[in-house]
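Laboratory data are not the source of any read-out in this text; all were calculated from the coordinates shown. Owing to the predicted nature of the structure, the values given are computational and were not obtained by experimental measurement. Cβ atoms are built from the backbone, for glycine too; each structure is taken alone.
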Structure P
Amino acid sequence: MAKLRFFADIVMNREIAMDIFHMKLYCPMAAKLAIPGQFLHMRCSDTLSPLLRRPISIANADERDGTLDIIYRVVGEGTRLLSAKKTGESIDIMGPLGNGYPIDQKVNRIAIIGGGIGTCPLMFLAKKLATKNSKSGNLVKHSVFLGFKTAKQSFGIEFFQSLGYDVHISTDDGSLGFKGFPTDLIQDYIFDVIYACGPKPLLAIMQAYAVRHNIMSFVSLEERMACGIGACLGCAVKMKSDGYKKVCKDGPVFELSKVIF
């Protein structure tokens with residue numbers, strides 16, 4: 001088994017939107033192993049408080065310079081401690097963990113749908129898809145649909161645009177783009193494959209849409225975790241068949257049609 005625990009050097013840690021932070025880590029082996037959809041299980045403090053690690057999706061990995069990027073929202077004590085970390089410090093991480101998004105090079109029309117902080121793992125996926133398109137000579141322009149509560153919490157838009165994606169933005173309050181949700185924007189389109197990550201209400205709507213149009217779809221689920229390696233049942237989710245699955249070990253990526261929300 002590959003080594004899963006590392007002490008990574010913090011290259012950068014800064015606020016990029018309201019309560020949203022971008023941390024870049026130097027950890028060559030983890031960067032080499034990472035695939036889109038996986039996560040890091042991060043120790044937030046050198047003390048026993050908080051006791052549990054925090055699962056954070058990998059937003060990018062660059063094998064050439066040995067770095068990993070994570071983007072996280074400050075919502076509690078653990079992420080508050082992460083936001084206080086300084087450049088030059090080291091941090092205890094486990095990962096990359098979990099299973100990633102399957103990528104089919106033969107698929108032409110792809111939709112990437114993210115809600116809030118769920119945008120993060122989709123950034124890494126978008127980069128991989130763009131690289132594969134470039135190598136294969138595929139000129140199809142894939143679409144990205146992103147939803148945020150407000151313009152002040154939006155991020156990643158220029159990143160997707162720089163990769164050549166057709167980007168559609170919505171906000172709950174209408175302060176940026178369409179007033180509403182990304183699920184409202186996608187209704188007029190049909191795709192071959194959908195990749196998604198976000199809050200459960202958004203994913204439930206996307207599930208109904210994908211089933212109605214018989215579209216293969218994959219989702220990265222966000223759940224509270226304890227161990228991060230499948231030893232406990234803290235992150236179990238109910239499936240339409242096969243009972244319960246562990247998000248940390250069996251996921252976090254699942255076929256959207258198989259999940260019960």
Structure Q
Amino acid sequence: MFIERERMSFKKGFTLIELLVVISIIALLLAILLPSLGLAKEKAKNVLCKNNLRQYGLCAEMYLNENDETYPSAWDSLFKTRSSGWCQWHDEENFLDKRPDLAGPLWPYLATQGIHLCPTFKRIGKEYGQNHPGHNPNIPINPQYSYSMNILLGPGYAEKRTRVRRPMNTFFFAEENMWTIPGLNSYVLNDNALCTIWNTSSPLDSPPPYTDSFGFFHNSPKLGKLVGKSWSEIKDMKIGNTYAVFTDGHVDAVTPEESYRRSRP
């Protein structure tokens with residue numbers, strides 16, 4: 001009887017080997033599930049970003065209908081003055097919900113809260129924002145917007161919607177890169193104007209370098225290793241993409257190499 005009780009009490013516990021097996025199984029499951037959860041989270045952010053840009057497309061449609069089918073100037077489409085210099089995109093104190101006196105002609109159509117900032121960019125901006133040229137360390141990095149207008153749609157270029165010959169391939173607003181990359185761009189997100197090439201007689205598929213360029217911070221697992229490198233070092237790597245809304249209203253992924261081809265009307 002005594003021996004039987006001892007056996008029963010012994011069976012209630014776990015051996016070291018059993019505990020190690022359980023821990024190993026849990027670790028294996030976490031290793032399988034965590035990347036999937038991260039991927040799902042990134043896809044959700046992509047969906048939110050694309051929805052933001054769709055709203056920009058709808059607002060552009062309303063603006064054009066009420067303004068003789070004429071595009072505004074990209075330079076002052078949202079802000080009529082760049083009061084914060086190159087830090088405008090992350091200066092919370094001068095953003096338009098607090099300073100409507102700084103607003104450009106598109107702002108009344110875009111004033112809905114929550115559509116001006118890509119959730120992926122918000123994280124990237126806080127992490128790498130101090131790298132942007134002309135950064136004022138006295139202005140905290142609190143991203144407020146992340147979309148810039150195609151300058152080639154405004155006065156002096158297409159100007160009228162009827163002059164856009166490639167509406168499915170010409171972007172209206174897109175995500176601009178926020179740091180300079182030698183051989184790719186010479187300027188960055190600062191004024192809501194995305195200017196790719198000044199010489200509009202250049203071939204449609206003109207290669208970099210560009211003045212401004214699309215970013216590549218979506219779906220880019222190695223982003224931290226790419227910041228600070230030249231275009232020649234990263235152009236053949238998996239660098240990710242960003243998104244743009246086109247003049248026909250659809251939203252699509254774009255890559256830095258397409259910056260000029262997708263901007264030319």
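Tell me which structure, out of P, Q, gives -10000 once helix-only ellipticity at 222 nm (-39500 (n - 2.57) for each DSSP H run of 4 or more, over all residues; to 500) is calculated. Don't skip to the answer; put the middle values down first.
On the way: P: -6000; Q: -10000.
It must be structure Q, since only it matches.
Comparing structures P, Q by Rg/Rh (Cα atoms, Kirkwood Rh), for residues 80-119 alone, which one has the largest value?
Going through P, Q one by one, Rg/Rh (Cα atoms, Kirkwood Rh), for residues 80-119 alone is largest in P.
For the structures shown (P, Q), distance in nm of label points 7 Å out along Cα→Cβ at positions 128 and 184 is largest in P.
For which of the structures P, Q does the calculation of distance in nm of label points 7 Å out along Cα→Cβ at positions 104 and 200 return 1.6? Mind dumping the intermediate values first?
Working: P: 2.9; Q: 1.6.
Attributed to the structure labelled Q.
Comparing percent of Cα pairs over 30 Å apart across P, Q, which structure shows the greatest value? It would help to have the intermediate numbers written out before the result.
Numbers: P: 25; Q: 35.
Ranking P, Q on percent of Cα pairs over 30 Å apart, first place is Q.
If Cα Rg over 2.2 N^0.38 Å, for residues 64-215 alone comes out at 1.11 when worked out from the coordinates, which of P, Q was used? Comparing all candidates, it corresponds to P.
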